[in-house]
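Participant: Below are structures written as structure tokens.
Taken together, the values in this text are just the output of simple stated rules run on the coordinates, not laboratory data. All values derive from a computational prediction rather than experimental measurement. Cβ atoms are built from the backbone, for glycine too; each structure is taken alone.
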Structure P
Amino acid sequence: MGLEIYLRCLVSQGVFESERIFTLETSGKVYSAIVDKSDVVYKGELKSGQGIEGKVRVYVVKEEKDKILVQFPRDTINGWRAWIPKELFVY
């Protein structure tokens, strides 16, 4: 697996205490998946049905000048990997 970095997203409570849902939209596609709570970072209290700003851990597969191909911790509705603009990353 490649380098781990964090990507800005919305974080919501999952069905179980150990689950979180991350959601992000870029280039007209929505990426969302249920992940382990250790895969996301956020501040504040999660409320049912509401997302808060946070970040999700992703893995770098390939990097180009203005975008990075990442692999998400779990499969999303639009696949395991996506090209994401660099401005959405938290370094």
Structure Q
Amino acid sequence: MPKTRTSGQGRPKGSKNKRTIAQQKAAKRGLMPLEFMLALLRTEEASPDDRKWAAKEAAPYVHSRLNSTEIKVPEKIVHEVRIKIVGHDP
């Protein structure tokens, strides 16, 4: 039998979660999204999950990514390898 939703179970329709409430507060203060995320990072009252989310989302705008670099070696470099065998008379 499929379970049906009964009254009083789960989150009421239209209720707001913590993130939505925080975003609405930021919109009232006139913060840009990046400013909001950085402010959330600096707020000690924010939950660790919210701070982690803010750090992840703000990082690309604050810190640049490291690019891979190609090392070019001139073709004219020649390495000479000499092996000395110890205990062997030539």
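Participant: Can you say which of P, Q returns 17 when relative contact order in percent (Cα under 8 Å, 6 or more apart) is computed? Present the calculation step by step, with values, prior to reporting the outcome.
Facilitator: Details: P: 32; Q: 17.
Only one of P, Q returns 17 for relative contact order in percent (Cα under 8 Å, 6 or more apart), namely Q.
Participant: For structures P, Q, calculate mean count of other Cβ atoms within 10 Å over residues 26-33 and state which one comes out highest.
Facilitator: On the way: P: 14.1; Q: 11.4.
Top value of mean count of other Cβ atoms within 10 Å over residues 26-33 goes to structure P.
Participant: Matching task: 10.2 is the computed value of mean count of other Cβ atoms within 10 Å over residues 58-65. Pick the structure from P, Q. Intermediate results must be reported in sequence, preceding the final value.
Facilitator: Details: P: 13.8; Q: 10.2.
Answer for the origin of the read-out: Q.
Participant: Have a look at P, Q and say which one yields 1.9 for distance in nm of label points 7 Å out along Cα→Cβ at positions 34 and 82, as calculated.
Facilitator: Numbers: P: 1.9; Q: 5.9.
Structure of origin is P.
Participant: Kindly point out which one of P, Q the value 61, 24, 14 was derived from, the read-out being semi-axes √(5λ) of the Cα gyration tensor in Å. Please list the in-between numbers first.
Facilitator: Values: P: 22, 12, 12; Q: 61, 24, 14.
Answer by label: Q.
Participant: Quick check on the output: -0.48 is log10 I(q)/I(0) by the Debye sum over Cα atoms at q = 0.18 Å⁻¹, for residues 10-49 alone, derived from one of P, Q. Which one produced it?
Facilitator: Numbers: P: -0.48; Q: -0.56.
Of the options listed, only P reproduces it.
Participant: For the read-out helix-only ellipticity at 222 nm (-39500 (n - 2.57) for each DSSP H run of 4 or more, over all residues; to 500), a value of -13000 was computed from one structure; give its label from P, Q.
Facilitator: On the way: P: 0; Q: -13000.
Computed on structure Q.
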